[in-house]
1. Looking at structures 1, 2, which one was distance in nm of label points 7 Å out along Cα→Cβ at positions 66 and 114 calculated from, given that it came out as 1.9?
2. With distance in nm of label points 7 Å out along Cα→Cβ at positions 50 and 162 coming out at 2.4, pick the structure among 1, 2 it was computed from.
3. Please state which of the structures 1, 2 yields 14.5 when mean count of other Cβ atoms within 10 Å over residues 26-33 is computed from it.
4. Say we calculate mean count of other Cβ atoms within 10 Å over residues 82-89 for every structure; which of 1, 2 gives the highest result?
5. Could you tell me which structure in 1, 2 was used to calculate Rg and Dmax of the Cα atoms in Å as 20.7, 68?
6. To which of 1, 2 does the computed value -11500 (helix-only ellipticity at 222 nm (-39500 (n - 2.57) for each DSSP H run of 4 or more, over all residues; to 500)) belong?
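Read-outs throughout are calculated quantities, based only on the coordinates presented, and are distinct from any laboratory measurement. Since this is a predicted model, take the numbers as computed values, not measurements. Cβ atoms are built from the backbone, for glycine too; each structure is taken alone.
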Structure 1
Amino acid sequence: MADTHTPSYPVDQVNKVKRMHERGTYDHESVHAILDSASMCHVSYVIDGQPFCTPTLFWREGTKLYWHGSSASRMLRNQKEGEPVCLTVTHLDSFILARSGMHHSADYRSVMAFGHAKVITDTDEKHQALVSMVDRLFPNRTAGLREINSQEFKATTVIGMEIEKASAKVRAGGVADDEEDYALPIYAERLPVHVTIGKAEPCPRLIDGVERSEELQNIYPEGRRLDEALTEAYKTTYPA
């Protein structure tokens with residue numbers, strides 16, 4: 001149930017968690033934490049009665065979500081006039097091996113966000129969004145890059161969606177068998193799953209003397225969990 005003492009998204013039949021409702025939360029802090037520790041989302045929408053679901057990079061500013069793509073994209077062309085969409089994010093945290101098939105499961109963190117997606121037509125907002133697209137992942141990087149040119153700017157479409165409703169759903173319980181099954185001689189475990197940063201592979205055509213920045217090294221060192229790195233990157237770009 002939503003906490004009335006903290007900012008929360010409104011709850012109705014669209015975003016209310018019905019299955020295992022005790023795992024659902026609607027407050028901004030819980031929803032945003034899951035969004036900010038991810039980089040990829042899936043955007044679902046309908047064109048002429050046919051459902052589609054598109055994976056894409058995204059980022060959050062306050063209660064607004066942004067994503068981008070080619071101006072020729074079918075998804076983005078369809079979302080020019082405020083089309084209703086559902087944007088989802090999921091983190092897989094573990095596999096659960098129980099003593100029965102019915103109790104095999106997974107620990108996860110997920111968000112479903114609902115709103116109306118609209119193309120960003122204001123030039124200043126679009127330009128800032130394209131900066132944020134990079135800096136949200138790699139803080140302060142845009143300042144050292146070549147400026148985007150007019151052709152690139154025209155060929156790129158940015159979509160914005162105010163989060164009208166959202167829900168977070170989290171399972172973190174580990175093994176949860178029927179009480180009588182704990183006495184069975186069957187092996188059970190929680191198998192943690194983490195996406196981690198690999199060893200950086202510098203471009204072979206780097207000019208002599210160009211080195212990886214200290215900020216990149218601090219946020220994205222080899223072996224660090226990706227969700228932790230993305231959360232730090234977000235907080236660096238958007239300090240509270």
Structure 2
Amino acid sequence: MLNNKKIIVVLPAYNAEKTLRKTFDEIPFDIVDEVIITDDFSNDSTIKIAQEIGIRHIISHDKNRGYGANQKSCYSKALSLNAAIIVMLHPDYQYTPKLIPAMCTLVANDLYDVVLGSRILSKGALKGGMPVYKYIANRVLTCIQNILMNQKLSEYHTGYRCFDAKILQKINFENNSDDFVFDNEILAQCCFLNARIGEISCPANYFDESSSINLKRSLIYGFGVLRVSFSYFLQKTMLFRFAIFKN
């Protein structure tokens with residue numbers, strides 16, 4: 001705990017057998033109270049390893065439902081366990097768990113409602129091996145999003161996030177996509193509620209075992225991001241109303 005606030009780390013997993021143990025071992029359990037893993041119908045030994053390393057809360061999907069659906073299961077379980085702070089960490093070791101104390105401190109001390117681990121600050125993305133085309137797409141999309149959503153974030157596409165549970169309780173994230181664009185939808189929902197969003201510099205590690213989407217899926221994701229950003233703009237200007245912004 002920090003400031004008597006219960007901290008739960010959620011791990012949305014898919015075929016994470018090679019990196020789960022390493023990720024888990026670096027979680028700072030001096031402040032983290034619980035860990036939840038949701039396995040999205042992996043075809044490897046992710047669940048077996050989760051049991052071996054002692055994760056108590058294991059959710060197993062009976063079919064592959066998608067990255068967004070995986071997070072929905074994680075957040076719902078964390079809220080049911082009365083988490084005050086929820087950290088979403090990918091178990092593929094692309095992001096270091098060593099930043100959890102810094103991220104949680106900013107939320108526990110009521111400085112921010114959401115804290116993002118940004119790969120763009122301090123040039124962490126390219127140094128860590130992010131493909132150049134993904135870096136360029138990240139910068140272009142982020143620029144467009146900041147304009148449409150009136151924000152000044154360095155990136156919207158990080159998979160490393162720390163939430164005050166109160167903000168997640170105000171968001172109907174079950175209305176969101178089950179695919180990768182879920183990440184952008186939930187950030188748009190936070191912005192719509194005028195949540196205080198902070199960022200810290202986060203090194204990123206790209207290697208064979210880390211998860212990544214191919215070019216086709218990246219394009220689908222990119223168009224989905226633009227859809228979310230334009231939907232936000234239209235909702236804010238009261239020209240249209242969209243389901244994801246209903247509380």
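1. Working: 1: 2.6; 2: 1.9.
Only structure 2 yields this read-out.
2. Working: 1: 3.2; 2: 2.4.
The value was obtained from structure 2.
3. Details: 1: 18.8; 2: 14.5.
Considering all the candidates, the number was obtained from 2.
4. Values: 1: 18.0; 2: 23.2.
Largest one: structure 2.
5. Details: 1: 20.7, 68; 2: 16.9, 53.
Structure 1 accounts for this read-out.
6. Numbers: 1: -6000; 2: -11500.
Label of the originating structure: 2.
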